[in-house]
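Got some structures for you, see below.
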Structure P
Amino acid sequence: MTSSTRPKNELKQSPAKTSSNGFLSDVWTNFLRWNLKKLREPFVLVFALVEPLVFLVLFSQVFGQLAGPAVPDGDYLAYLVPAIIILSALITAAGSGTGFVQDIESGMFEKTLVSPMSRTAVFCGKVLSDLLLIMVPTLFVLSLGYVAGTPVTTGLLGIGGILGVALVFSVWFMSFSNILGIVTGSTRVTGIVTNLVQLPLLFASTAFVPVDALPGWLQIVSAGNPITYGVNAARTIMLSGWDWSVIGPSLGILGVLDLVLGGIAVYVLTRASSTAVR
């Protein structure tokens, strides 16, 4: 009777075990795994470069005619470049949750759940891998802007600042996408919900038009919109300089969102582990 109950008890206790490799080693292991997975799908990188180029050309022509006169100095391309950076980060973050869905479908997710690795390390490794991917279109769009005559006024330090803003901005939506992926286990549902959230937020922000050009009720929505904070911070660094009255609160609010949704994502991942071993 003792031998028959031992495996069940050991299985129940498995999530409580800690990896002998340490937290940072577990993060690194997951970081490498997700990067190797991306390398097997080179289309992801190609898409990350082509998409912002298309958006930059398309939106500069469409919104430039409509909103150009309302933009300070009338340089709509310079106004648009930071928005495209945030948009690219948003799209990459939206697709983050599909990685866990693919793991669920392949059985890899179940293996991860019964491993002794920290759930926080599992999540952090995946997030860092996606953040690395976000760096690529960010630098690419900044390069396109420079070629088009819209350099970063704050120089190399400003480029690093804009890159940092894009990364801080993306974590909250990346966490949201991963929560959906883990809970639903469906690529389709995850994609539908993230699109349903990101598109209204995008057009109810200062991404494409100044806040004064928005209808009154949209100005209220924009004031609490995370995309507005990301765009305003990146745009300030690129066009105005280090105005911390804009940059500081924007990063602070985004940081709080990152911590809250990131914590929920780790909680959901931990709950999934508990459910998997019952």
Structure Q
Amino acid sequence: MTPSLLFGSGGTPLSVKSSDVFEAVREIRQLGLGCMELEFVQRIWLEKEKALELKKLAEAEKVVLTCHGPYYVNLNAHKAEKLNQSWGYITNATKIALAAGVRSLTFHPGFYLQDDPKAVLQKIQEQFEKIIEALAYKYEVLDLKNPQIYFSPETTGKASAFGSLEELIQLSINLNEKYHCQLVKPCVDFAHLYARSLGVFNQYEDFAGALNKLQSGLGRWVLENMHIHLSGINYGKTGELKHLGIEESDFNFRAVLQALKDYNVSGTVICESPKLEEDALVMKKIYEEM
């Protein structure tokens, strides 16, 4: 079977003038797109009953759903109160995401806070384990023998934030080995990696190298189930500043698409540019013509 790479918007398409998520899913299908990300970045606005209805609609419309958890997560927080809040954000987002049939949940794992990066990786892993085990054993919504969702911590665009590709691959390896399943994998925001590198990570060889690292570290299954973010972006001395239209920055998104094509990548490409579905359709067209 030919691998399938779906394109869609980060949140409700701009052409939808209401906040009705059901209308948003229908519009994605009408536009000829294949996926949409539920944006819980400010708050978890979807209730379980509606999430169950949304799952049925998305399946009927053949729209794959992903989800972005709250921005306020920091699994390296120094204060217990902040850690507890972070657990709650991820746990609650996961419960709703599972009810909605979401394929992959992404979030920003945390910040270094001037701590040693290796120690940060260890702490974030320990906190993540507590969340996974609470979902599996306390709330009984996560089946570790057959997970229905991927946790996909996102590559980050600032040097102050935990989330290099290498860190996330190692985090994923550690957790998948612990739970003996394919549960965790990076959400690769290629524009973030470009901004994090201050523009250095921007050639076909860089993007192909990232895919090679994913495959060698985690296995071919990762390239067959990728959760990708793409947009234009600008950056300053510390990394990411602002997402831009796909054609409005020097980020070489066409080379990313070529690498995805060459490596037969499957999964979802979520457009996070301010133009959302417009740029998603541009990328889809370019990709299909390659």
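Derivation of every value follows stated rules applied to the coordinates shown; laboratory data play no part. Keep in mind the model is a prediction, meaning the values are calculated, not measured. Cβ atoms are built from the backbone, for glycine too; each structure is taken alone.
Quick rundown of the values:
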| quantity | calculated |
| --- | --- |
| Mean count of other Cβ atoms within 10 Å over residues 217-224 from the coordinates reads 13.9; which among P, Q | P |
| Per distance in nm of label points 7 Å out along Cα→Cβ at positions 33 and 65, the highest-valued of structures P, Q | P |
| With mean count of other Cβ atoms within 10 Å over residues 81-88 derived as 27.8, matching label from P, Q | P |
| Origin of the value -26500, where helix-only ellipticity at 222 nm (-39500 (n - 2.57) for each DSSP H run of 4 or more, over all residues; to 500) was derived from one of P, Q | P |
| Among P, Q, structure where Rg and Dmax of the Cα atoms in Å as derived comes to 20.9, 81 | P |
| Relative contact order in percent (Cα under 8 Å, 6 or more apart) derived as 19 - corresponding label from P, Q | Q |
